[in-house]
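A short reminder: the numbers here are calculations on the coordinates, not readings from a lab. Since the model is a prediction, treat every value here as computed from it, not as a measurement. Cβ atoms are built from the backbone, for glycine too; each structure is taken alone.
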Structure I
């Protein structure tokens with residue numbers, strides 16, 4: 001697989017697939033809305049993170065994750081990209097792991113905050129072979145993503161140092177990128193909530209500081225068993 005930072009695949013998912021994935025996503029999110037009302041803001045729980053007001057990141061449990069992967073893999077383009085990514089990770093890091101989650105954004109929401117999906121530590125750094133890939137599947141055209149090109153191989157976090165690249169998607173588009181790349185969500189100009197699905201592919205030994213669900217859930221299970 002050639003070195004890259006950001007790659008967009010246009011109108012890959014059919015209207016029918018988008019409808020199914022959107023319904024699945026909002027069915028999950030509806031279950032969280034009552035919880036959100038009763039939680040201290042910004043939300044930070046074992047399965048939900050509020051990066052900015054009404055910009056959520058929801059980690060899915062294994063059963064739900066597998067249901068989403070089953071639906072996503074019906075798409076040949078997606079399967080092709082997934083195979084390239086996993087073959088790459090298996091080649092350079094011997095194995096890989098996959099996580100799936102949701103990115104609901106409230107209506108009339110401003111720009112998100114700059115961040116990297118991956119963080120640097122030990123052998124996982126800006127000079128390593130890519131060890132973290134993110135796929136974003138856009139289920140509507142409400143909001144896109146802005147990337148800072150060149151940031152995946154730099155520890156510099158000053159946005160003005162890099163060239164900006166914006167993706168304003170249509171429903172059914174998806175993008176995959178090096179998770180070390182600095183990026184942020186664009187404004188949601190719609191009155192209604194916007195939904196996207198994220199899928200991350202990482203080297204098996206990489207520990208994600210944002211992957212709070214698997215680690216905390218394991219601790220909770222251990223405590224319950226004592």
Structure II
């Protein structure tokens with residue numbers, strides 16, 4: 001009983017914090033990005049789907065069902081940070097963009113509306129996937145899909161640029177993912193990673209750093225790394 005009560009209190013506090021931070025960043029989003037009416041409509045759909053049920057609380061409920069090395073905490077990359085990162089990565093309309101651990105999917109929608117890339121968003125939590133698929137269907141969005149997939153099961157050969165909110169995952173998970181990317185992605189693949197550098201987790205020469213900058217988040221600031229795969233690792237037979 002005590003454990004359930006503590007869980008409820010923690011979940012409620014996270015929900016309140018989420019609402020406050022989402023409001024402040026939401027004002028910036030309106031000023032900077034709602035000039036794109038199509039994106040504005042999609043984003044309002046997203047907010048409506050989660051107005052009474054924050055992604056922080058959803059994540060806290062489902063976290064116990066995920067593998068231990070998966071999500072530690074829920075988090076979102078502010079769109080203003082996303083814009084700087086994808087422009088630095090030179091993301092283009094002909095590229096395939098993957099959002100790894102997409103949550104509400106706002107980054108995927110932003111890339112779809114502002115860059116025009118083909119988009120594949122993935123998340124392990126079914127509620128996020130189901131709601132995103134409903135939004136995509138209702139908004140009749142093309143060249144964007146959202147699937148219920150474990151990130152560690154992905155093969156990156158068809159991906160050009162991917163974004164990972166690394167702060168939400170364990171060190172072990174990041175190390176394992178770096179190995180998978182280096183073995184399955186093609187040379188020139190670009191990873192945008194929050195908090196963790198792939199270059200530092202693999203043999204020298206595997207990745208090269210394009211850029212790194214300090215991004216501001218609702219909880220503080222951390223580094224955002226943009227890195228390119230130069231020398232893929234050989235798959236073990």
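Looking at structures I, II, which one was relative contact order in percent (Cα under 8 Å, 6 or more apart) calculated from, given that it came out as 30? Among I, II, the structure yielding 30 for relative contact order in percent (Cα under 8 Å, 6 or more apart) is I. Could you tell me which structure in I, II was used to calculate FRET efficiency 1/(1 + (r/R0)^6) of positions 154 and 186 (r between Cβ atoms, R0 = 25 Å, to 0.05) as 0.95? This value belongs to structure II. Between structures I, II, the calculation of mean count of other Cβ atoms within 10 Å over residues 74-81 yields its largest number for II.
Source structure of the calculated read-out (helix-only ellipticity at 222 nm (-39500 (n - 2.57) for each DSSP H run of 4 or more, over all residues; to 500), -9500) within I, II: I. To which of I, II does the computed value 2.9 (distance in nm of label points 7 Å out along Cα→Cβ at positions 34 and 194) belong? Clearly, the read-out refers to I.
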